[in-house]
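Next up, some structures in C-alpha cells.
Just so it is clear, none of the values below were taken in a lab; they were calculated from the coordinates. The model shown is predicted, which means the values in this text are computed figures rather than measured ones. Cβ atoms are built from the backbone, for glycine too; each structure is taken alone.
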Structure 1
Amino acid sequence: MDIFIKLTMKETQRFEIIQKLISKLLTEEEARKMIGLKSVRQVRRIKKRVIQEGIKGITHCSRGKPSNRKFSDKFKNKLLKIYQDKYFDFKPTFASEKLKENHHIKINKETLRQILIKEKLWKVKSRRKPKKRHVWRKRRSNYGQMQQFDGSYHKWFEERAEECCLLLSVDDATGTITKAKFDQHEGVIPVFNFWWDYGNKNGFPCEIYLDKFSTYKINHKSAQDNKDLMTQFQRAMNQVGVKLITANSPEAKGRVERMNSTLQDRLVKELRLKNINTMKEANKFLEEKFIPKFNAKFAVVAREKANLHRPINQEELKKKLPQIFSIQNTRKVMNDYTIMFKNKYFQLEEKQSTTVFKKDTVIIEEHLNGIIKVNLKNHYLNYQILPERPKKQIDVPLCALTNKKNRTHWTPPKNHPWKGNKYLNDSNNSAVLK
C-alpha cells in the first residue's frame with residue numbers, strides 16, 4: 001500500500017541535504033551548517049532515520065499522532081455539559097474565565113472556542129469592512145482629566161425585572177470604570193445624584209465627554225447663538241467648574257460606548273449567576289465586587305501619574321452643593337406677595353431676611369431631598385404653602401417686605417421739614433430751611 005507524505009518546503013530542503021550526505025557529497029559538519037542545527041549528533045540521527053524509513057524519516061516523529069496535550073473525550077463531555085447548562089450564551093473568553101473561577105477548569109479561550117465551533121455551539125462571524133475610516137483620538141494623559149459619560153437602557157435583569165438605565169462614567173486615560181449606577185431613567189435628578197456622589201468620593205474631573213441627550217444639552221437651533229440657554233446639568237457643571245464636551249457621533253466617545261456593549265454582555269450574566277433582581281442589590285454588587293475586579297483586569301496605565309480630580313476640600317463649596325445640584329426655575333413675586341409654582345401658591349411671610357418688592361424675580365430651588373426653597377439675592381425667603389388659590393388683589397397697601405431687625409426706630413421731630421408746610425414760616429425753622 002502506497003503512503004503519500006506531504007512535505008513542507010523546509011522538510012524538502014532538509015531531505016535533499018541528507019541525500020547528498022548519504023551520497024558522501026557533503027560532510028556531516030557541512031550538512032549541519034546548511035540545515036541550521038546545533039550539533040553533528042542531530043544530523044547523524046536524521047541520517048539514520050532516512051536510511052531506515054526513507055522519506056518518512058525526515059518528518060517529525062509526532063506527525064499524524066494525537067497531541068500529548070489533547071483533552072480526553074470524557075473531559076470534553078463534562079466541559080460541554082457545564083457550558084450548555086450554565087454558560088450557554090457566554091462568549092468563549094468570558095466562559096473560560098467562569099469555568100476557571102467557578103469550576104476550577106483551566107482551559108484556554110481559543111481552545112474552548114475551537115471545541116464550541118466543532119460542536120456547532122459557537123458560530124464564527126465574518127468581519128465586515130468599516131464603511132468609514134475613523135482616526136483614533138489620543139487618550140488623555142492623566143487620570144481624572146476627562147470622564148466619558150453615558151446612560152444605557154437595557155434589560156439588565158433580563159425577564160426578572162423591568163428595563164432600567166445604567167449610568168456609567170469611564171476614565172479616558174486609563175479606561176477604568178470610575179462609577180456605575182442603576183436608575184430608572186437618564187433624567188436630571190438621577191444624573192444629579194450620580195455626579196454628587198461622584199464628586200464626594202473622587203472629586204470633580206476637569207472635563208466630561210457626553211452625547212446631546214436633552215438632559216445635557218438644549219438642541220433647539222435658537223440655542224446655538226444664545227449661550228444663556230442651558231440645561232440644569234450645564235448650569236450645575238459650570239458652577240463646579242467642569243467643562244462639558246458634547247460628541248457629534250457615538251464613535252467620538254467610543255470608550256464608554258464600547259464599555260456599555262461589554263457590560264451588556266458580561267454584567268447581565270454576572271447578575272444572573274448571582275441571582276440579583278433589584279437595582280439596590282445590583283448597585284451594591286457593582287460598587288463592592290464587579291467594578292474593582294473589572295478594573296484590575298482591563299485597566300491600562302496613564303501616561304502621566306498625577307490625579308487631576310479636584311477634591312471638595314472647601315467647606316463653602318460643600319455647603320453650596322445642595323443648591324448647585326437642585327432644579328432651579330425663576331418666578332415673579334405677584335402683587336399680593338405670592339408665588340405660583342407647579343399649581344401651588346407660596347405666600348411670602350411679612351418677616352424676611354432681605355427686602356422683597358413686588359415683581360421681584362426669585363429662584364425656586366427643588367432640592368434632591370424634596371425640599372423647595374425660594375432664593376432672592378442669595379437669601380432664602382420664608383413662605384407658607386396656601387391650601388387654595390388666593391383672591392385676586394390689584395394692589396396691596398404694603399409696599400415691600402423687609403427685615404424688621406434692621407429697621408430704624410428714629411422718629412423725626414414735629415418741626416422737621418418733612419412734616420409739612422405749616423412750619424415753613426416759623427422763625428425757629430428759618431435757619432434750617434436756609
Structure 2
Amino acid sequence: MSRGRFGIRLGLGRTQALLKTLGEPQRGIRGALIGGTNGKGSTQALVASVLREAGYRVGQMPKPHLVSYRERILVDGQLISPADFADVVEEVLAAADKVEGRHGPPTEFEVLTAAAFTWFRRSQIDLAVVEVGLGGRLDATNVWQGGVSAVTNVALDHMEYLGDTVAKIAIEKAQIIKRGDTLAITGATEPALDEIRLRAARVNVPFEVREPFEVVRIERAGTVALDKSGQEQRIGLLGRHQAANAAVADGIIDGLAGLGFNVPDDVRRRGFANARWPGRMELVSRPGRPDILLDGAHNPAGLKALAVGLSDLLPQTSDTSPTFLMGILANHWQEGMLDPLLDVAPKAALISTRVPDAAGASMDPEKIAFAWGAGAVHIADPDRAFGSALDRASQTGGTLVVCGSLYLVGYVRAKLMASGEVE
C-alpha cells in the first residue's frame with residue numbers, strides 16, 4: 001500500500017463512492033460495528049471467537065495491523081491469502097481511479113475498508129464484526145450498518161480530530177448508532193454515557209449499558225471473572241480491563257440474537273475462553289529466556305490499563321523489575337501518561353525508541369525518556385533498541401514489556417515470529 005500509512009482524511013464521501021463503484025458489497029451484510037477509545041480490538045476478538053464457536057462464518061476487520069496488511073481482512077479467523085489480497089486490492093484500486101476525479105484519491109484506510117467488504121461478499125460470510133478506525137461519525141466504516149452498534153468507552157485521544165473534551169469525543173463516536181439498529185451497547189461512563197444515550201434516543205434505537213464483569217483473578221493464560229449470571233467465566237485475554245470488554249461483547253452477542261443469530265450459553269462461554277488477540281497484553285513465554293509482554297497501550301487510558309495488568313501479572317512472572325521498550329506516535333502523547341507505569345514499577349528501566357516506519361509521526365524518543373526520568377535511555381533505531389532491551393531483561397531476569405504504538409509491537413512480534421517464538 002502506498003497511500004499513506006499515517007495519512008488521515010476523515011469523511012464518508014470517498015468511501016461511499018468507492019463502494020458504489022464496486023457494486024455496494026457492504027449491502028446485506030449483518031453484524032456489529034464497534035467504536036470506542038480503547039478495547040475495540042479485544043471486544044471484536046471476543047465477539048468473533050464466540051460466533052465462530054457457534055458455527056457462523058465470520059468476517060473481521062480489525063485495525064491496525066501488527067505485521068501484515070492482510071491481518072485487516074479475516075474470515076473465520078484466517079488472514080486473507082496473499083494472492084486473494086492482491087486481487088481484491090487491485091480491484092478496489094481500479095475503482096478508486098474512477099472516483100478520484102470527483103472525490104479525490106481514497107486513503108489507504110478507505111481502500112482497505114472497501115477491500116474487506118468486497119472480500120466478505122465474495123466469501124459469503126454470515127456476519128461481520130467491524131472495528132471503527134478513528135472516531136465514528138466520519139470514519140470510513142460508518143458507511144455500513146450491520147444492525148448492532150457498540151461504544152466500548154470514551155477517553156481523551158485524537159483530540160485534534162475529535163474534540164478536546166470527553167463529551168465532544170463521545171458525540172463523534174456515538175454517531176455509529178443509526179436509525180434502524182436493533183440494539184446499541186456501551187460500557188462508557190459519564191460524561192460520555194449521557195451523549196451516547198442521547199444519540200440512541202434521537203434515532204430511536206434500544207440502548208443498554210453493560211457493567212464490567214466482576215474479576216475473580218488474573219492468570220498467566222487470561223482473566224477469570226463472574227459473568228452477568230454470577231458464573232465464573234474464563235476470558236482468554238489478559239487484564240482486568242477485559243472484564244469490561246467481555247461485558248460489552250456479551251451485549252453485542254445478545255444484540256445479534258435479535259437479528260436471528262443465536263448463540264447457546266455454553267458456546268458463548270467456550271468462545272470467550274478461546275479468544276486470542278495478538279499484541280494486546282500478549283504474554284510470550286520462552287524456556288530459559290525472559291518473558292515478553294506485548295501490548296499496544298498507546299494513550300493514557302491504555303497505559304493505565306496496562307499498569308493495572310502489570311500489577312496483577314508481574315508477581316507471576318518475575319520478582320525483578322521489568323524493562324520497558326516504548327515508542328509512541330506524537331499525536332497520542334499527553335503529559336503525565338507514563339505516571340501509571342512509574343507507579344506500578346518505579347525501579348523499572350525504560351528504553352524509548354521511534355515507531356518503526358513512522359518518519360515524522362513518531363514522538364521524539366529523547367522526550368519520552370526525559371518524561372520517565374531516572375532509569376531511561378533513548379535509542380532512536382528500533383532494532384538496536386529492541387536488542388538493548390532484550391539484553392537488559394536477560395541480564396536482570398525481569399519481564400520485557402513492549403508497549404506504545406501497535407506498529408512497534410508489530411515490529412517486535414514480527415521478529416519473534418521469524419525466530420519461531422510466536423505463531
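What to note about this one:
- For helix-only ellipticity at 222 nm (-39500 (n - 2.57) for each DSSP H run of 4 or more, over all residues; to 500) computed as -12500, the structure of 1, 2 it came from: 2
- Comparison of 1, 2 - label where relative contact order in percent (Cα under 8 Å, 6 or more apart) is highest: 2
- Identity of the structure behind 18.0 (criterion: mean count of other Cβ atoms within 10 Å over residues 65-72, calculated), options 1, 2: 2
- Ranked by distance in nm of label points 7 Å out along Cα→Cβ at positions 9 and 321, structures 1, 2 are topped by 1, which has the highest value.
- Read-out distance in nm of label points 7 Å out along Cα→Cβ at positions 17 and 41, computed value 1.9, structure in 1, 2: 1
- Look at Cα Rg over 2.2 N^0.38 Å for each of 1, 2: the largest one is in 1.
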